[in-house]
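J.: Structures incoming, each one as structure tokens.
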Structure P
Amino acid sequence: MHRSKLFVFSAPSGSGKTTIARAILQRHPEFVFSISATTRKKRPNEIDGKDYFFLSQESFKKKITENEFIENEEIYGDYYGSLKKQVDEALHHGQNMVFDIDVKGALAIKKTYPENAVLIFVVPPTVEILRERLQKRNTEEHEKLQRRLARVPMEMEKQKEFDHIVFNDDLQRAITETEFIIKKYLNH
């Protein structure tokens, strides 16, 4: 019997990890997406309970004190976290799960679920291309954009702690490579 896997995608913002994670979910509709909780403002087109669980600071902090998160972190003044209950339910039901989270969260999941977690780091072609992608996305003010870019060296340093590294200089190739990685785990 195969052990359920937690496919954890992480990378600096703008690397394409969300696009790759969504492509994997389209190819594997049986996979469950781990919906992170956050206190950040909802972006246009985002749906509460589908893209994120949007919580108030107070509600999020209460869940921290009640130990409801596998991992949580304050990033750019907002909180993000993965709920234990959601992950434990998926594993209990034998489901594979996909995560789209920051590098520290990914490493915390690996520490909590070492037999199940598969960490996949998505590398952007260059920091300059990353900057361009974030500016084109136009989802935050200049100050937040600068804070995201300031995190890039730390995030890139953490990639050596991941199980797999996918270089995203060509999106279709990166998706195909990721699919190949995932199929290796599904066939065990």
Structure Q
Amino acid sequence: MTDKIFQPLPKSYLNIDKATKENGFTMPSDILTCSMLRTLAASKPKSKFLELGTGTGLSTCWILDGMDNDSKIISIDHNKSLLQIAENFLGQDKRLDFVCEDGQTWIKANLKQKFDYIFADTWHGKYLLLDEVLEMVNKGGFYIVDDMLPQANWPEGHQEKAIDFVKKLERRNDIVLTKQHWATGIIIAVKQ
């Protein structure tokens, strides 16, 4: 077994990856994480998905590739230029709604919504508003985060935030948790 992806890439992946590099965006989800996101999405037919932190849409295209036609995803980012890249390549997919808004603002306005799969790839939903976002996960639903292993682009003091975040998750009794020392460091939780 290797860490190579031997399955077909999503149709738009290479174009989004090229546009991401041309834009200079240095914080996209890596391909191993994206492949896992697709596989987990395939396990949730007729489901409601939420992505906090669209970026340029690299992870979004993989999640969409795993979703069935009866599922829907809301993907949120506050950065208009990054979101525009995602919209250029993925905006025609009727299962997808992009929202250009601050994560905190959106979460607080949508606390009553429930999701079967949440990928929290930004501060809101991970380091900020964790309790609120976990309340949005349906029983049996996934809560997924990446970038839990030290990254070259982490600011000073971020490792302590990551350690505290993991401890908060470990103390919860309403999730079943797996921490993976793989790719960029993945955590998958299932709501009980």
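J.: Have a look at P, Q and say which one yields 105 for volume of the Cα convex hull per residue in Å³, for residues 117-172 alone, as calculated.
T.: P
J.: Follow-up question, since we're still on this one. One of P, Q was used to compute distance in nm of label points 7 Å out along Cα→Cβ at positions 29 and 53, and the result was 1.0. Which label is that?
T.: Answer for the origin of the read-out: Q.
J.: State the single structure among P, Q that was used to calculate relative contact order in percent (Cα under 8 Å, 6 or more apart), giving 33. Working shown, then result.
T.: Details: P: 33; Q: 18.
Matching structure: P.
J.: Can you spot which of P, Q the value 16.1 was calculated from, given it is mean count of other Cβ atoms within 10 Å over residues 101-108?
T.: Only structure Q yields this read-out.
J.: Looking just at distance in nm of label points 7 Å out along Cα→Cβ at positions 37 and 125, which of the labels P, Q belongs to the structure with the highest value?
T.: Result for distance in nm of label points 7 Å out along Cα→Cβ at positions 37 and 125 over P, Q: largest is P.
J.: Here is a further query. Suppose you compute helix-only ellipticity at 222 nm (-39500 (n - 2.57) for each DSSP H run of 4 or more, over all residues; to 500) for every structure in P, Q: which one lands on -10500?
T.: Q
J.: Given a value of 2.4 for distance in nm of label points 7 Å out along Cα→Cβ at positions 45 and 149, calculated from one of P, Q, which structure does it belong to?
T.: P
J.: Which structure, out of P, Q, was mean count of other Cβ atoms within 10 Å over residues 61-68 calculated from, if the result is 22.8?
T.: This figure was derived from Q.
We did not get these values from a lab; they are worked out from the coordinates using the rules stated. Treat the numbers as computed from the prediction; the structure is a model and nothing was measured. Cβ atoms are built from the backbone, for glycine too; each structure is taken alone.
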